[in-house]
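All of the numbers you see were taken from the coordinates with simple rules; none came from a lab. These numbers come from a predicted model, not from an experiment. Cβ atoms are built from the backbone, for glycine too; each structure is taken alone.
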Structure 1
Amino acid sequence: MIQENISLAKYTTFKIGGPAKFFAETDNESDLLSLLNLAKKNNWKFFILGGGSNILVSDDGFDGLVIKLKTARDKFWAGNSLASLAGYCKENFFSGLEWATGIPGTIGGAIRGNAGAYGGCMGDVIEIVRVLDLECGKIENYSCEKCQFEYRSSIFKRNGKLIILSVVVNLKKEKSGEAIVDTMQNILKKRREKIPQNFSAGSFFQNPFTNDQELISRFERDSGVKVIDGKIPAGWLIDEVGLRGKKIGGVMISENHANFIVNMGTGTAQEVVTLSGIIKQKIRHRFHIQLKEEVVYVGF
């Protein structure tokens, strides 16, 4: 059923955003295809909403159809949570997705952004992605190679005409789940210690790459962490320019982790954009590094 003027704030982890002109929910492929056909027929813009993490919705909302993917019985449906898939793997002794425990968002969103943490990412475990190509109207199976996974990106993030429907993952069957459980518990402990409890979209910026050997050496000396392939944590850079705790209106840079912008309860999308701009400008001026958002802007 199509609804009108539905607030999107409650459907996002940021708890920010205006209304969708049209809104519908679905938990199956058939209804999703029907909704996409309806959008095409009426020349509506559309946005597929998963768990609501890693997005910032405009205060003006979205002038089109928002399709909210709901949880389904099919464990590999794009609308199911990534955390639930990690839990299924734990219960059935499949290793390879331990890093995903506690990550908000859906399977489809994780594939689109090649989500990752603690040395793992979606591109490491994908075998097949079932995809609707809106350009030709066909459903195809994309191999991992065809998905063109890159750091926090994929062909799906670069091409909005490709809609993720479901996935086949390639994991290792273990004799017991003891090691899997231990790893997941350790990861959850680390997440709870550093991840802010306020409303946020998750990590706001991608960790940038740099060739500045002096900067790399300073980070390694200060953190005791080895830099791999020139990738420096965005949170550390934000700390270095003294912005931890910086506030604009109802939003602020988290005191727990500087790569999180948090909504203190009254924040607006425009305030987030303003604060993001301040961060980028200071990092660019100090380190000659251009930060890129990991968060996707919707309706801007």
Structure 2
Amino acid sequence: MSEPTPATPSAAQDARAPFRTLIEAADLLALRARGGDLVVLDCGFDLVDVGAGERAYAESHLPGALYAHLDRDLSGTKTGRNGRHPLPPRAAFAERAGAWGIGRTTQVVAYDAQGGAYAARAWWMLRWLGHEAVAVLDGGPAAWRAAGGSMQVERPTPGPRPPYPAGDATMPTLDADAVLSSLGLGKVRIIDARSGERFRGEAEPIDPVAGRIPGAINRFHKDNLSADGRFKPAAELRVEFERLGLGASEAQPVTVVHQCGSGVTACHNLLAMAHAGFGSTALYPGSWSEWCADPTRPVARG
């Protein structure tokens, strides 16, 4: 199936500038038409059926897209006490990025059909390596098709490169000990990206213990999306996060730390805040699945 004539790129984006948070389908069509150094990652996944995303990729995916598996490619080795999706060593992920063909100047576009929840993890991890030109396809495959983009079945062969030349980590993280020591000091604001019932401890379908980290506030990651599955406008996101006590209205600056069940959907809130123009915010990668693995750590409910 031939690819249609690309739509006009969004006026807000300089055609020469890298995309760093979100990218519109029209802009991705234009990038493909111009050619150049582009890697597209299909990050579709299902926490309950871990093979669902890869099966969907095999059925159809964006032209040239490579598959990034949450467990194999975007996570490290589990020990039973470090969470369900621990970060891999940065050197190991730098090798993975190189195998995908990602170099310093590569524009990377990540997408999924789950509202960007898993694509945001890939976005965060590449930023964690120091890669600037990485963005999530706003609206995913549905937006791509609506803009006239085609899908394909053929699996592309990546053009591998050496390991990505990672610099200093540009995305801050806190470990469990740092989060624990910060509780009650008023210097850290913990944002939990899980659904309200999981945050309150009313239901826990995945982890063995229900509840939340004491002092955390709730921002369900799906609240970043409009009814059409695309991210809300940056100005609207900024107002909503400021209502949580973040941003310029904060009496005393605090470190914002994002967490969820396993450090995945928390990246959706990190992406939303970055798109809304906030400064650097931090990730607690182990999140609730690591926190609740140690019975000595405090738990809040209700």
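Data for the structure
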{"read-out": "Identity of the structure behind 1.8 (criterion: distance in nm of label points 7 Å out along Cα→Cβ at positions 95 and 263, calculated), options 1, 2", "value": "2"}
{"read-out": "Read-out relative contact order in percent (Cα under 8 Å, 6 or more apart), computed value 18, structure in 1, 2", "value": "1"}
{"read-out": "Structure responsible for 3.7, with distance in nm of label points 7 Å out along Cα→Cβ at positions 127 and 279 calculated and labels 1, 2 on offer", "value": "1"}
{"read-out": "Structure responsible for 20.2, with Kirkwood radius over Cα pairs in Å calculated and labels 1, 2 on offer", "value": "1"}
{"read-out": "Among 1, 2, structure where distance in nm of label points 7 Å out along Cα→Cβ at positions 111 and 143 as derived comes to 1.7", "value": "1"}
